[in-house]
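All of the numbers you see were taken from the coordinates with simple rules; none came from a lab. Fair warning: this is a prediction, and the values are worked out from it, not measured in the lab. Cβ atoms are built from the backbone, for glycine too; each structure is taken alone.
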Structure P
Amino acid sequence: MIPTKICGITNLDDAKVAVENGASAIGFIFYEKSPRAISIEEAKIISDNLTHDISRIGVFVNHNKDYIHEAITEVPLDMIQLHGDESPDFCNQFDVPILKALRIKNEASLSIMDQFDVAGFLLDTFSDNQYGGTGETFDWSILNRKFETPIILSGGLNPENILDAIDAVNPSGIDVNSGVESSPGIKNHVKIKKLFKQLEKSFSSVQVFKYSRVHEHINTRTR
């Protein structure tokens, strides 16, 4: 099954259901303007009640490095996702693997990839008024080439379109948020179970991404 992050976790019940159904990672969004925002203290409480084999990823949007360092230490976080306008130099200040999120509007949106030295790129849907969580897909056909750095696909993914998305993009991993929610920040457990039932049929033929401090790449066959 392709590595999967369930993002926008705000409570322990949702986190446990994600883990029990096969999530590789859960995501905590620390961006205060997000409807799925969580504090470091709240994320730590959830994290303390989960097994060690699930990766914890913090999502940040133009936060200062001191706040990010605090979250990494206190939760603790295995990886961070920088979802704002962070520069390549800013991304190089941390001792955990970095996912740099890019908001995709067209093929030109991919042009800055060569500037970053990160563990992976998370590709999300462009919006003029928000940094993520739009619930909308983008044109997957612009990703019809090989990438040297692992690609994590995000943006509007749900149980109904997830297999089509994987077939179209062949990503190293996926990130699902609003597509398994009842309302922003509240996961729908039936949708989570349905998503992972679908994902049992999924494979990737590219380097598979491991959501953790020590990431590794392995080759698997496409379905």
Structure Q
Amino acid sequence: MKKLELYVSAILAGLMIGVGGAVFIGCGKTPVGAVLFAVGLFTVCAWGMALFTGRVGYLIGNRAAYLLDLAVIWLGNLTGTVLVGLALRYAKPAYAETAAEMTAAKLGQAPLQTVLLGVFCGLLMYIAVDHFKNAGPDFGRYVGIFFCVPAFILAGFEHVVADMFYFALGASGAQLGGVVRFLVLCTVGNALGSFLIPLWKRMKV
């Protein structure tokens, strides 16, 4: 896939994760909202959009050039989530207030907490996406999405693309440094979690 095409695909994926995050906030951060958040990953998988947390696990056993693809995807996801976040700052001010509270709580975590919560989310995301890729053409391939997405949200695990959206919606300029550090740590955690099953598969061979 050409880099521009990949970037546009990643922007669309970021938009959809932002929509999922908005639904979660709109539902009052309830279990129902956690389930409906899955509309984001459902759309990403159904239309083959490029989502960092859905693809980073496939770095294991892939070519080194795949790292550049992942960087393009990460930036595209950031672009998409920021667009949704900024739009909703204007269109839904109450959502921004909720996101500001979420931002403060996330930035108050210790760095190791963020990494560990990212690891568990990355693991669940790999399970959801890999099941979709390998479960066949029927509707059963979506089951992993609707189990794993609510699971990571209700457990309080950290998803870097979802967090991009929450920060774009609720963070202040004074929090920018903390936001950047958090996203780096969460990216590392999501990647490490996504590597667990692929590494285990390679050990079995």
Structure R
Amino acid sequence: MLAINTALMTADLALETNKKTYFKTLDAKAKHSENVLKNIDELCTEAKIDVLDVETVAVVTGPGSFTGLRIGVAIAKALGCVKKDLKFISLSSLEFMAYTIAKQKMSSGNFTCIINALSGNYFVAEFDKNGKCISEDRMISEGELSNCKNLFALAGDTKLGAKEITLSAQMLLDFAKEKEAEKAYITLESLLPVYIRPSQAEDNLLKKSKKC
């Protein structure tokens, strides 16, 4: 299995083959578009396999960075176009956060995961203490965060007293394997980025249309 998370500032990559695991974490300053493929190749070289030996690709499809989401999904789709029997698993970034919180027993009750959507907005979703989602992913303003209880945010991006969590490539792989055990496979055609908000270009176009 190859697991890819390029939805956030820091990218995580994980590879499991022959019961051995290999990991890469790309610094937030690194350009995902230039470094993700190179690092996947390095993982495969370390594992002494060809990337087409991978049987399943799990990719975080959002919500998150527009560019980051496109990169991860594009890589998975490109592999699928070459290897026709490749299996795909779509992972939610907010569920990935919740999985990490639940596994580390960081909350004894319901909690809310938040991701900075920029421009004073946040992607949010509520979960029970076991990491099961109890609300739909949505985007709210920073002012609305005060209505959310027991906030968890990514390290370095805390707001209104939110607790910090750090994601890891190991936890990404564990999350992906749990979804694989559930046989949560999707088709190549349905593997798409999850956009909760319009892109900046779409937003600008909408604003222009309203002025006309």
Have a look at P, Q, R and say which one yields 25, 18, 17 for semi-axes √(5λ) of the Cα gyration tensor in Å, as calculated.
Q
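Output the label of whichever structure in P, Q, R has the greatest value of distance in nm of label points 7 Å out along Cα→Cβ at positions 71 and 143.
Working: P: 2.2; Q: 4.0; R: 3.5.
Of structures P, Q, R, the maximum of distance in nm of label points 7 Å out along Cα→Cβ at positions 71 and 143 occurs in Q.
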If you work out distance in nm of label points 7 Å out along Cα→Cβ at positions 31 and 191 for P, Q, R, which one comes out largest?
Q
Which entry (P, Q, R) yields the derived value -6500 for helix-only ellipticity at 222 nm (-39500 (n - 2.57) for each DSSP H run of 4 or more, over all residues; to 500)
P
